[in-house]
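What follows draws every value from the coordinates through simple rules; no lab data is involved. In this text the structure is predicted, and so the values were computed from the model without any measurement. Cβ atoms are built from the backbone, for glycine too; each structure is taken alone.
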Structure I
Amino acid sequence: PVRDADLHWAIIAKVDTAEAFVKEAAFTKTIVLVTAGMIFGVCLLAILLAQMFVRPVRRLEQGAQRISAGDYDVAIPVKTGDEIGDLTVAFNEMGRSLTVKQDLIDQHRKDTDQLLRSLMPDAVAERFKQGEETIAMEHHKVTVIFADIIGLERLQVELSPEESLTLVNELIRQMDAAAEHLGMERVHTVRNGYLASCGLAVPRLDNVRRTVDFALECEQIVDRFNADTGRELSLRAGIDTGRVSSGLFGTPSVVYDMWGAAVNIAHQIKNGSPQPGIYVTSRVQEVLQETVEFTPAGTIAVDGATEPVWRLSESP
């Protein structure tokens, strides 16, 4: 107000609130924006730092998932020298150790499979691996050969155990190769005896022909052995065809074997003559009589009846 005795005036000035507080509003706005920017920046930095800290842990997690899935060939790069880096190094060492152990397990499993398949047919080996305890099968139209190498006893007396075993293993190896080539299936070897069959695991229409061919090949193997070593070994074999059974015997140690009338008769006619040669039953002779020449070689008693025995004329 203006104070004058003669004047009774008052001057009133008005200013809009927005205009009066414009600077305060601008300052407040600036404060809010700066604060929001700082909060956003801090959050973004926190996210980036979290990603940076968590990334190695996630790599370890992914590696652990791969290992749990069976993939042991995992190597995580070590990018830090802190505790996470030490943990990564330990994880990689664990992965390498598991890889080595898995390789050993795989090799052991492979060796076991090969051993099983050398002792029994693949189908029987698979059933045995699945945990079956009683495995027995019946087979029809199977031809069986029992072969003896005559003279091995004398050879074993004249030579050391190592030398005689080396020679016997070489003979068996060649007979196994001939059996595989002709589709024969070795059942087992006993001392100087060799038991094999054709049509047991894999049915074959010409199983009789294959078995006789195998016997002839075994004779040639023995002849070549004699020529190379100066020995005087010979082969005596019995062959029959018919129904047989096969399966596993024993627990916990198991043995694959074959039994039945055809097996018994093949063994019987093999022992029926002291002379070397390939001896067959009438069932074998009837199948091959048009292509192979046989001569009578006596008889054997089977279940109270007399059964003729034939000798392969091609046999020396």
Structure II
Amino acid sequence: MDREKKGTKATAVAIFSNCFLTVLNIIVGLMCGSYALIAEGIHTFSDVITSIIAYIGFKIGQKPADEEHPRGYGRAEAISGLVIVLFLAIVGYEIIDTAKDQLLNPILIHTPTIYAAIMAVVGISINIIISSYLIKTGKEIKSPAIEADGHHQRTDIYSSIAILIGIVASNMGFPILDPIVGMAIGILILKTAYSIGKENINNILGKVPDKNLVRRIKRVVDKTPDAYNAHNIKIDNYGPYYIVNLHIQVDGDITVDEAHKIVHITEENIMKKIPDIKSVSVHACPLGLEYEHCQKIDKK
């Protein structure tokens, strides 16, 4: 299954499962008079929205390069990932704010019913499966948007756990534990939002990826006939793919045509051996020149 099909399938599964949980939470909440479940249903509906945002970002990121965007649309996924981070931050803030009100006004603390507990277990089970699937798929196809959506789905596990803890704590005579746990969960969600936001911002700013990629590029060059000493390697991170510029050294006595062929073969080898690299531009320097001198020539 190719990248587009995997991404489309992942977002479709997320949207369907969240629609199911939204309806189920609200219906059960209304039937048993549980505000916690109704609120959870509304919260789960926000997951439907973020899954749609992830899908839009994923589809835009799939668009091929054009005249206005010669390097493609890959960073659209990182932008949609930041929108999802905004939703995460709002959810975290709302949980903390509600917990604060309950701590300041203990009369607001209520005990969810057994139906809420059953529904919480169902929600935890479904969200563990869906969030793990989204995060795994997002990493596999290098989709920042889908991976961020998976982390957002994971926050529903925390809120469902909070409902269960509230039930147990109330039955044990410690209802005050419910808002305390809720506040801790809200802080954890904000921490998750920060981590995902930082990663997506780094993608947009073009942060250099794992140094292992640089080593892989050098190994490919070393195995390419008549190409030597890959240096000045610059990697632009576009989320699902990379765009690379680098210099190599070639024999200074060969013709321009021969140097051009070596450059072309090197570019083909890099993209063939490292599929994550969508485009590569290789510049040839005469063999024997010092690296610093080579740079000075390039700048002229």
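Annotations
- A value of -17500 for helix-only ellipticity at 222 nm (-39500 (n - 2.57) for each DSSP H run of 4 or more, over all residues; to 500), calculated from one of I, II, originates in structure I.
- Computing distance in nm of label points 7 Å out along Cα→Cβ at positions 67 and 83 across structures I, II gives 2.7 for structure II.
- Ranked by distance in nm of label points 7 Å out along Cα→Cβ at positions 59 and 123, structures I, II are led by I, which has the greatest value.
- For Rg/Rh (Cα atoms, Kirkwood Rh), the highest value in the series I, II is held by structure I.
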